[in-house]
Structure 1
Amino acid sequence: MHRMMLMLEYDGTDFYGWQVQAEGRTVQGALEEAIRRTTGEHVRVFGAGRTDSGVHAEGQVAHFDTATELPAHRLPGALNHWLPPDVAVLDCREARPGFDARFDAASKLYRYRILLSAARRPLRERYVLRRWEALDVAAMQRCAAKLVGEHDFTSFASEHTRVATRTRRLLRSEMPRRGDEVHYVVEGDGFLYNMVRIIVGTLLEVGRGNMAEEDFAGILAARDRAAAGPTAPAKGLTLVRVNYADDPRQTG
């Protein structure tokens, strides 16, 4: 058997997220069907991040096991022939036995795009959260920086989160301006359910003046979902990159 590592890009707008469900099209389901059509095998594909409905990816990573003798470099073309237009395999490498796209990940990088525009921007509406009111971006930037480091992120997790620990370590948490957009860029060793979207929703409350900076500082200590702001819509969020300490993409 060969363990294959895939790099994927997809527009999450019309998917019900990554994970196979009883109803609704999913990225995992589309990939598994493409593999079946290509190799004749019924396999399970495992993703590095189980993105929610409406969340996009530029650099999702997944792995699966296959007995096919097709070389890895030929699999992207073969799989893309069967995949729908809103998902594509960008690259494929054969990984070491036991490689796990999710559990071997050292960190993940996400980006949330906020468009500052009173007018609709049809070419970007699917990928950004558009805000028409003035935002105090400097205050949002200062608050975002407070999240760097290891913390209990209970306040920024969905109440439905079921994990052993809610402590995570953020390596980056910043809000650069990009023309008429503000991006929330965050890299961490792991993320709780809806964590990035709740952080963005809370930062927007600061930007609107509905929450003071000193109040934001106390949200982590509260360890209470009710202390944070609303969950921002999924469409502005993209999984940009997944990093590995022993990365097959660095060889060959």
Structure 2
Amino acid sequence: MRLFDTHCHIADPRFDEDRADVIRRFLDAGVQRALVVADPREEVPNEEKVFALVDQYDFLYGAIGVHPHNASGWDADAEATVRKYLAHPKCRLLGEIGLDYHYDLSPRDVQRAVFDRQLDMACELDIPVQLHIREAHGDCMDMLRARAKAGRMPAGIMHCYTGSWEAAKVYLDLGMFISLSGAVTFKNAPKLAEVAVNTPADRLLIETDCPYMAPVPLRGRRNEPAHIVHTFSKIAELRGEDPERLSEQLWQNACAALRLQ
């Protein structure tokens, strides 16, 4: 089987001491490709580090965007940096971008404005997006529906999806992929089990979002791409599907979502 981690943060400082071992472990586990995410408005900007990794390893790809937590830092320089790296031949997504009303680390009106601007850029440049939406599905769906009606809706992925099946159906109707993380393995996540079972086979993705969201039985530990096997196994169990067939479907989905061969 071959697996594709469609969202990870292995450039994070928590991997600085053993990053090469982390990469070896995920290759040994069957993770043959991974997408690494950059944000020029992190407290310590990481785009150079992310794309150095992407250049070093042929099985790594990149994404860049300003996270809703960091939306207050959006300015002309941030946009210029995002545009610069979106032109990189191995940059496959604009993201993660979106709305996060759980922490409100940036004002909500600023989050919406920066989200809208980055969605405009995705349409302009014809690049898919990767969306981080937390406790903000109502506003997100309103924004995306309006864009779809106006013909300004980019392709993309609902990253680390933790919403309901009812909301997932709206995103699917808008053409999005649904990406599940280790949260689907949690005992207190019945709504994600419903999403895992009902999402059409050709619209489903998996990810780690590492170093966050470690799956059962590794909750509380630093997550890493090799741990995606637990998320994958849980989804195969929930769907009652042959693991080899499902892994190939998920691989094809990831390549389609990221426009890779």
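Derivation of every value follows stated rules applied to the coordinates shown; laboratory data play no part. Bear in mind that the values here come from a model prediction, so they are computed numbers and not experimental data. Cβ atoms are built from the backbone, for glycine too; each structure is taken alone.
Here are the numbers for the structure shown:
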{"read-out": "Identity of the structure behind 17.1 (criterion: mean count of other Cβ atoms within 10 Å over residues 39-46, calculated), options 1, 2", "value": "2"}
{"read-out": "Percent of Cα pairs over 26 Å apart, for residues 47-174 alone - highest-scoring structure of 1, 2", "value": "1"}
{"read-out": "Among 1, 2, which structure scores highest (criterion: distance in nm of label points 7 Å out along Cα→Cβ at positions 71 and 119)", "value": "1"}
{"read-out": "Label whose coordinates, when helix-only ellipticity at 222 nm (-39500 (n - 2.57) for each DSSP H run of 4 or more, over all residues; to 500) is calculated, return -13000 (choices 1, 2)", "value": "2"}
{"read-out": "Among 1, 2, structure where distance in nm of label points 7 Å out along Cα→Cβ at positions 159 and 183 as derived comes to 1.3", "value": "2"}
{"read-out": "Which of 1, 2 yields 20 [relative contact order in percent (Cα under 8 Å, 6 or more apart), calculated]", "value": "2"}
{"read-out": "Among 1, 2, which structure scores highest (criterion: distance in nm of label points 7 Å out along Cα→Cβ at positions 31 and 223)", "value": "1"}
{"read-out": "When Cα Rg over 2.2 N^0.38 Å is computed for each of 1, 2, the largest belongs to", "value": "1"}
{"read-out": "Label whose coordinates, when P(r) over Cα pairs in 5 Å bins from 0, in percent, for residues 79-134 alone is calculated, return 4, 19, 29, 23, 14, 9, 2 (choices 1, 2)", "value": "2"}
{"read-out": "Top of 1, 2 by mean count of other Cβ atoms within 10 Å over residues 127-134, largest first", "value": "2"}
{"read-out": "Read-out Cα extents along the principal axes in Å, for residues 143-230 alone, computed value 44, 22, 22, structure in 1, 2", "value": "2"}
